[in-house]
Structure 1
Amino acid sequence: MIFCVGHAAYDINFLLGEFPQENRKYHVNEVAESSGGPAANAASVLARWGAPAGLIAPLGDDPYAQAIRRDLEGDGVVTALLQSDAAYPTPFSVIVANSAAGSRTILTRKPPRPPAVLDAPAIDRWAPEVEGLVFDGHEPQLSLQLLERYPQAWTLLDAGTLREGTELLATRVDYLVASEGFTAALAARQGLTGPDAGLAALRTLSSRWVAFTRGEHGCRWFDPVRRETGAVPALPVEALDTTGAGDIFHGAFAYALATGFDPVEALRWGSVAAGLSATRRGGRASIPGRGEVEALLAEGSCLPNRSVVG
């Protein structure tokens, strides 16, 4: 079993031909509603592609929570470890996707609430063996507890925003795959500049395998065992909607690790899956089929460039 840990939300996605201006009305013909959130979308990728996956995330006890459960269960995700609390509403996001630029703006309601808790007996009932743990940084306390409880599991952090909890997790996981924003903020705080500033910044947090994504510019990585660095290009596409592309990238990366690929090859899986998702509307709705990704990988898409560090 692979557990994805962190944030789940209910998403309402509006597709517009331009970014909205103030004090105007817009008539929207295309609206998509579904579950979302980094950990939830990664779990959906894993389960749809045939890897046993569960989601551990806090929810409310409301219609949004019920809809999230239905979506995830339809994908094959184990939802028994979702933690519902009627005292706090389910996280909710309104996403405005700009089809002209392929960009999106997200407005999220996520009221403060107590951290999710470790329910070890429930985990043991559903997963006698935990193969992997995928964190998105939204539940750092629980994530650290799971790291301690399952030392045999490989661990992956989707580091999206530079926060104290996410930064602490980055020092502990086997694979740190950060966003461009996280990496740039970390490098700026450390006063690092130049083309290698991103990897240099991540290496101050982790002595293990690190990488960061750069949208249409692909991603870069550093392998401390092989003393190797390199880049994986993005899939060349005309982006329509990038909602969920980063979540899908990390889900595909995790799937590749779980099926025996090395992390550089896993970056290729992530790049192809994220590129395909960006050509489609919505977040969860844009998850590509595993066969689509395999076909493009077989054709040689997103081949890496490598170099040895002296």
Structure 2
Amino acid sequence: MTLPWHNDARAAFEAYVKAGRVPHALLIAGPSGCGKIDLARHIARQLLCREGVPGGCGECRSCRLFQSGAHPDYRAVSFEFRDHSEILRDVITVSQIRALIEAMYMTTTTSARKLAIIHPADRMNVNAANALLKTLEEPVGDTVLILVAHDAGRLPATIRSRCQRLLVDLPPRQQALEWLKQTAGAAPQDAAQALAAAAGRPLEAQALLDSGALEHYRCALRLLELLRSGATSDGKALAAMTDFDAPSLWTWLSLRCADLVRRSLEENVPGDVVRPLAELQRLADRNRMLSATPVRRDFLLRDWLIQWKNLPATLPLDRHTQEA
């Protein structure tokens, strides 16, 4: 997928290629939801392509193998399942990095170089990062490592300093809206609401539009209004939200609080009145992290909804924006 807000990063990489200075290690950094892995794969296809075409020619044997997921000179390292379970780990382990390094020492079979993508690289544990550092200090032959990170600051400075960095940011709102309307065929209002629900992340907004989950976002906001006005109860609101994806729901609740905190500050609402709303945002963020644990979701959500219902009446909660 070629994304228009990657143009600067792609141009920076092409400058390395034209100068004959393809780095042994690239760090693609930026917030989640801006398509960093798409950029990484775009670069990988080019570096493995027999013709060296940006994004790959799509026709040579190397490109066909990459597309099929069976390229012998390519490795992708990400979260693995825990032993004997269907639960993904939340870190990249040292054993994964050691296996990658071993593969990098093998002779190329199809392309002129070997290549690997590590994603998300900022989730390597300490031992994994130390193992990778040794390879970055002494690169193995003609190999390229592409590290993709949501929070590059979590990587050791010793790793960051040995990578050429490509920065990718979220696109301006108008560019994201135009892209959503073109690629997803979304109506302007739908595109705006999806982008708001995704906190400005266009790929996540596209997923909301494609899956139909945008209606859950609209429903959640309606329920908050009804609950605040006394037109429904916390029990009914809880029942209506039961089937919503938990991480997404907590994100939407947090975003709603953040929007209202901004509005309250703009309207000079006293700090002691705004404080409970800011605390609800903090709780929503905490509960999003707890959604992957055995903690009872219904208890967390009902407690949050009760606190929402009991917010000070002086807060400007009588309307909500349809756009971010």
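Say we calculate FRET efficiency 1/(1 + (r/R0)^6) of positions 75 and 147 (r between Cβ atoms, R0 = 25 Å, to 0.05) for every structure; which of 1, 2 gives the highest result?
Max of FRET efficiency 1/(1 + (r/R0)^6) of positions 75 and 147 (r between Cβ atoms, R0 = 25 Å, to 0.05): 2.
If you work out mean count of other Cβ atoms within 10 Å over residues 107-114 for 1, 2, which one comes out largest?
Structure 2 gives the largest value of mean count of other Cβ atoms within 10 Å over residues 107-114 among 1, 2.
Kindly point out which one of 1, 2 the value 1.0 was derived from, the read-out being distance in nm of label points 7 Å out along Cα→Cβ at positions 99 and 131.
Working through the options, I get structure 2.
Computing mean count of other Cβ atoms within 10 Å over residues 11-18 for each of 1, 2, which one ends up highest?
The structure with the largest value is 1.
Identify the structure, out of 1, 2, from whose coordinates distance in nm of label points 7 Å out along Cα→Cβ at positions 83 and 123 was calculated to give 1.1.
1
Out of 1, 2, which structure matches 0.95 when Rg/Rh (Cα atoms, Kirkwood Rh) is calculated?
Derived from the structure labelled 1.
Could you tell me which structure in 1, 2 was used to calculate helix-only ellipticity at 222 nm (-39500 (n - 2.57) for each DSSP H run of 4 or more, over all residues; to 500) as -16000?
Label of the originating structure: 2.
Where does the value 7.9 come from, among 1, 2, when mean count of other Cβ atoms within 10 Å over residues 19-26 is the thing being computed?
Attributed to the structure labelled 1.
Quick note: the coordinates plus some simple rules give every number you see, no bench work behind them. As the structure is a computational prediction, the values presented were derived from the model and not from experiment. Cβ atoms are built from the backbone, for glycine too; each structure is taken alone.
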